[in-house]
Structures are given as C-alpha cells and as structure tokens.
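Before anything else, here is the set of structures, which you'll find just below.
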Structure 1
Amino acid sequence: MSGATQADILIAGSGATGLLAALLLARRGRRAILAGPAPGDGDRRTTALMLPALAILEELGLLDRLKPVSAPLRRMRIIDGTGRLIRAPTVTFNAGEIGAEHFGLNIPNGELNAALAAAVAAEPAIDWRRTTVTGWRIEADGAHAALAEGGTICAGLVIAADGRNSPAREAAGIRLLARSHRQAALVVNFAHEREHAHTSTEFHTETGPFTQVPLPGRRSSLVWVVRPETAQALAALDDAALSRRIEDRMQSMLGRVAVEPGRQVYPLGSMLAERFARDRVALVGEAAHVFPPIGAQGLNLGIRDVRDIVDAICAHGVVDTILADYDRRRRPDVLSRAGAVDLLNRSLLSGMLPAQMLRGVGLGLIGGVPPLRGLVMREGLQPGSGLSGLVSGLRKKVRR
C-alpha cells in the first residue's frame, strides 16, 4: 500500500504484555512499532508475578525499581472455606522447600505499567504510536493496520496484545472458545492489624476463591469471587461494613481490617483461542486466553507468551515458520493451565459429593506428600520443571 509505514513487526496493544513484547524485542536487537495509548493510572489491582516472570523484568532492568513497592510471596496457603460436607485439608506451600527465597512478588498493576511505559518511551528501537488500531486488512504483502490518528502501518508480523476482544485476532480468522461464568470479582486493597508474614491465603468458597495477597507493610490486596449480584452489593457497602465482611470471611486471621479507597468489580469468564497464531498474527496475553483468577495464572502466562514469541522471532526468519513454532511452543502450557483452572473452579461451584471428594483427596495428597508438593510448586513456577525437580531430588537422596 502506497504511503503506508513499513514495519517488520507491529505490536498492537499497550498493556503490560504489549509493552513487555516491545522491550524484549528491543533488547534482542529487533525494531518494532508499538500501537496503543499510554496506560492509565486507574487500575488498583495487583499481580503476583512468579520467579520466571521476574527474571524477564530483571533482564529488562526493571526489577530493582519495582521491588520497593512490591511484597515477596514466601508462603502460599489454600484453606477450604466452604461449609460443605466434605472439606479439603489446609495446604501450605513454602518457597524454602524448593530452595527459593520466595515464589515471586505481588506488584501493583499501576506501578508495573508505569515502569514498563517509561522504559518503552526511553527505548530508541521502539516506535511508539500512542493511538489505537481502528481497522485491519491481512493480505499477501502484509498486515495493514489503520490508525485512529491517521495513517496505516503494513507489517510482516503482528503481535496481538490487544485484549480479550482482540480485533487483530478477528482479522486473522482465529476462532474463540468462550464461556461466561456466573461469577464476578470484587477487587480491593486493605490494611490489617497483624503481620501477613509474606503469606498469601486463598480461601476456597462455594462461589469461587477469596484470595488475599501481601502488599508492603500491614496491607494486602484482595480478589473476592462471588455471584455478580453479590459483588455489586459488596461494592456498595460503606467502608466499615465491607471491612467487617472481609474480616469475617478471613476468620480474623489478620485481625481488624480497614478497606482502602478504590473498589472495582470485574465480570469473569473463560476464553481460549482455537490456535495462537495464524495469517501473520501471533496472539499474546488476553487476546489468546482468559481464566478466572485462580493460582496466579493470568499475566504470568502472558509473559511466557511474550518470551516464546520473541524466541521464535529470533530463531527464524520466515513469518510462517515463526507462527508455527510459536503455536507449538504455547499449546501445551496454555491448554494444561486452562484445564487445571477450569477443573478447580468447577469443583468449587459444584455441590456434588464426588467433586468435593476429588478436590479433598487431591489437596490432601499435595499437602501430605512432600515430593508431590515440591512437584506442584515447581510446575506452578515454570512448566516442565516439576518432574525434572522431582527426579533431581530423588537422585540426591539416592547418592546420600
């Protein structure tokens, strides 16, 4: 197309995954155009980023900036908070069991996005167009993106980081498997009188998880999954009433609670792309997959998407080969996580005794068998590392 800006790589979307993709490509010597507005400062959520994701932030030189506003996760605990006949035992995961100081850091989304945006703005290898893509045409000569501010970009390869309603995914003809849930998440931060001891606690309830995650000081973030109407009712409570509800739900384990300003409610659903790359477009983050907030999968999975598409770009020179390699890399990781999260969520919502028994037996085995617990912890950090860690541990015991 005459008059179009030519680019080898166009990244559509300037959320965390889009910003990370642009930075990681630049660090690997690749130039890209990034299309998307600067991130806003209204997101009060936090994200628990695990060690592999932190390694990428460290590679990008951002980790030291984020550590002071983050809290390490040294222990992760699951408590059955249902009132059902069969209840699972409490399971506690300690990072020290797998030789780690912590599993990761809980980072405020606003701080993370600000650090990423500042680094992108300072990187000369990134041409950041602070505007949205309003239309797509994918043709033999490239993917043509029309920009809201005017002009067109013609790119050989598109990294679609444009969210769950991804127009780039639709333009590439990638079908979506989607399911809405009768669930919504109330998100709020709160102060408490007792130390959290860098422990995250996930209460399993009949409507979904109630997850407290440490913040610096005597503060924590909360994601409380309930029915949509309940989420709206909770969000409408005054501070004192909501604080009491949170304290009661937590069984007062952190003492008195005081909620902070800024409550948000998010409807929940599951979404999985039928494939992760096609017709010059590679999907990353929520353009490829959306899960309920169980087990800190969301952005950690998106960062692994970014890592794998950048590795595929650096390994191959032909777009079709890049896309095929990326789809092959991501399929086992994403599908296994999607299945595990969906199974656990369904088990919480089901009142059937077999589902309760299976969840109880599974968590009981994990809590009571140290090698299995170590496998689960390692696999939660890095796909494929659980079994290798188990074999390594058994070899050490045999040598002794």
Structure 2
Amino acid sequence: MDANNRIHWFLDPGPLSSWIDHFAADLAAQGYTPLTIEGYTASARHFAAWLSIAGISIDVIDDDVVRRFAEHRCRCSGGRQWLRISSRYSHRAGRFVVFLQKAGVARPPLKVTSPYPVLDDYESWLRVHRGLSERTIARHLRLLYKLLPELGTKTLDYDAARIRDVIREWRGRTGPADLRTITSALRSYLRYLAGVGLCRPNLDHAIPPVLQWRLSSLPRYLAAADVERVITSCDQLTRGRLRDRAILLLLARLGLRAGDVAGLRLNDIEWMSGMLRLSGKARRQVRLPLPQDAGDALLAYIEQERPRANQEAVFLTMIAPYRSFAQSSHVSTIVALALKRAGISDPPSTGACLLRHSAATSMLRSGATLEAIGTVLRHRSLDMTAHYAKVDVPMLEQIAQSWPGELSC
C-alpha cells in the first residue's frame, strides 16, 4: 500500500466521501493535472476527517470553520504532528468548502450588509444606465466609501459648502491625479442623487475643478521597429506564445484598449467579413476591420493553443482553471513582459496603452488624417486625437514660426 493510500485509510471523510469524489471530477473538468487534484482532495479529506473529530456538522460549515481548521494543532490520523496548517493547505480546504456551498451541501456565505444602502442602487444605476465597466464601478464605490463618512448619509442636507469642504480636505491629502478621480466619482454620485430626488439639483457644479493643462504632455510611444521586436519576442515563449502574439498584434494594429482585449468574445469575431465587433466605453459598439496578420494570429491561437474550455472569452489563462482575464491589467502585464523579452529596457511606459499610442503615431506618420485615427481609436472628441499631432515633427516644422530674436525697445 503506497503512502497516499495509507493516508486515505487513516483519514475517514465520513459522509463527505462521495462529495470529495465529485470535487475531484469537477477539478478534472476544469483542466487541473492529476497531481494537483490529488493535493486538493488530500486537503479536502483531511478537512472532512477533522470535522468529524471536532464534532462539527456539515450544515454549519462556513469561513470561520475553515479558519479554525487552519489554526488547529493537528493530531489527526495518518501520523500528522503539525503545529499549524499551511496557508496553501487551508486554501485548498476552503476551495472544497466553496464547492460544497455551490452544490447546496454547505450553507451559503453570509452576505455582508453595506453601511450605505444608497450605494447599492447607485451601483445598479452605473451598470444599467451608464454602462460603465465593472472596474470603473468598483473604483467609484471604493472612493465613495472614503468620502461618505465626511459627507454623511443625510443626502437631503447636502449643500455646496459641505461639498467644497470635503474636497478642500482631500486636496491636502492626495495629489492632483487622484483628486481628479475623486471629484469625478463624487460628481457622478451627486448627479444620481439629484436624478432620484435624494439631494438638491446641480450640487455637482459646486465641486471645484482640478486644474490641468489640456494636452500638455507628449504621447508615449515606441518606434515601429521596436513594436515589431515586441511582437517577435513571443517566439521565445513555450507556453502562451500564440495567445500573447495575437494580443500584441490587436493592440499594435488596431490600438485597442486593454479592456477591449480582455472583454473580447468569440462571437465578436466576424470571420466571413473580416471584422471585429467591440463594445467600448459606455457600451458603445463599433466594428473595425481586422488586419490580416492579426486575424491570422487569432485563428492560430484559437485552433492550436486556446484551452478547450466552456468559456465565451477569446483569451483565457494558460493554467487551470481556464478562465477569462479577471482584470484588464493582465493584458498590460503581457505587454510589460514582452517589452522585457524584447530588450527594451527603458520604455516610456509598460502598459497596453503604450501600443495604443504607438499605433496612433504610426498611422499619423503614414498619412492618416486625425479624423480617421479618431475613428479607429473610438475617440468621442477630435481634441483627444489632436494630442498625437504633436509627435509629427515634420508637419510642425512647416507651420512653426522662427524665433524673432531680440526686439528693440
């Protein structure tokens, strides 16, 4: 009898034995390796045996029980003499508890009651009526949780003086960039309150602007040769080579945002017409032509490397469980690693926006008009696209006037 079988013999999972088998089957369906599955089921079997020893019934299992399991001084069967369960081991037991909760065996986790119920309706308004992304919604709520203790919950008592006092207080705590984000979230919240009759109208106009010179900075971009080096660097990978190449080509050729790539679905690719359907900010849907090399890279990834998982997202993680990217920052991480592989040691930035800016700059230098570039980048205002005109030095030289020198009085 091998070591694993001996452990199984000493650790009696009791009534949870069949559910551990179901747990193993669920992990296998998600693409986990047999070795990883064995690690999870060993933790689940130990947890089930400890429940029996501690006299804890299945119907009262919750996060607190998992914490007690992680902290218990193990003298369970199987020759264990552990002072404390490792965090990885207890995490695997917690994963088993989540499986039991989804199966209806263990009671579901308690829903945490928000101290500000009005934010629940505000969150729904942002999602349904404003069409904001989940990341932006989470940011707005996080900032409002910081502001509401000072603003108070009696929204009908809000006035311009209170709004300005709160902003003045935060101006001393944070920098201009963060303050702009805070004032943006507060304006949105006040507009919602006014719309549903929970505060005086037009209080959002009481928020003082955070001064910043429009279009004062230069676009951060890579030269065309460096962009190609970044794309070619994917050939150095053994896992995820085709996926990362397809992502980088979409960013570099179409100037997509990281969120566009992370949110791309299989049915957004119109293979017959060679078009890509995108849902941008505020759910604005557009169709863009799919360049040949980007289309070829997408097809190669889907046919040869994409995990066979029941997921609508085009791009998935390469390690089980195969899921879509939880955050768009994962796309920026792929860009940062590609820059490092390409040997570009001092790039202007390391996120997905670097390739977006590079695509716009390349189109401008190839003779594309600002209107055409704005259409591809899906800018709402031509002023945003005009930002890239500053990198066209030859054009600026034609209109720049010579320095007059010293003038006599």
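A short reminder: the numbers here are calculations on the coordinates, not readings from a lab. Note that this is a predicted model, so its numbers are computed, not measured. Cβ atoms are built from the backbone, for glycine too; each structure is taken alone.
A value of -16000 was derived for helix-only ellipticity at 222 nm (-39500 (n - 2.57) for each DSSP H run of 4 or more, over all residues; to 500); which structure in 1, 2 was it taken from? Comparing all candidates, it corresponds to 2. Of structures 1, 2, which gives 1.9 when distance in nm of label points 7 Å out along Cα→Cβ at positions 28 and 324 is computed from the coordinates? So the calculation was done on 1. Across the set 1, 2, relative contact order in percent (Cα under 8 Å, 6 or more apart) reaches its highest value in structure 1. Of the structures labelled 1, 2, one was used to calculate mean count of other Cβ atoms within 10 Å over residues 12-19, giving 15.2. Name it. It must be structure 2, since only it matches.
For which of 1, 2 does FRET efficiency 1/(1 + (r/R0)^6) of positions 20 and 372 (r between Cβ atoms, R0 = 30 Å, to 0.05), calculated from the coordinates, equal 0.35?
Going label by label, the one that fits is 1.
Taking Rg/Rh (Cα atoms, Kirkwood Rh) from the coordinates of each of 1, 2, which one would give 1.06? The value was obtained from structure 2.
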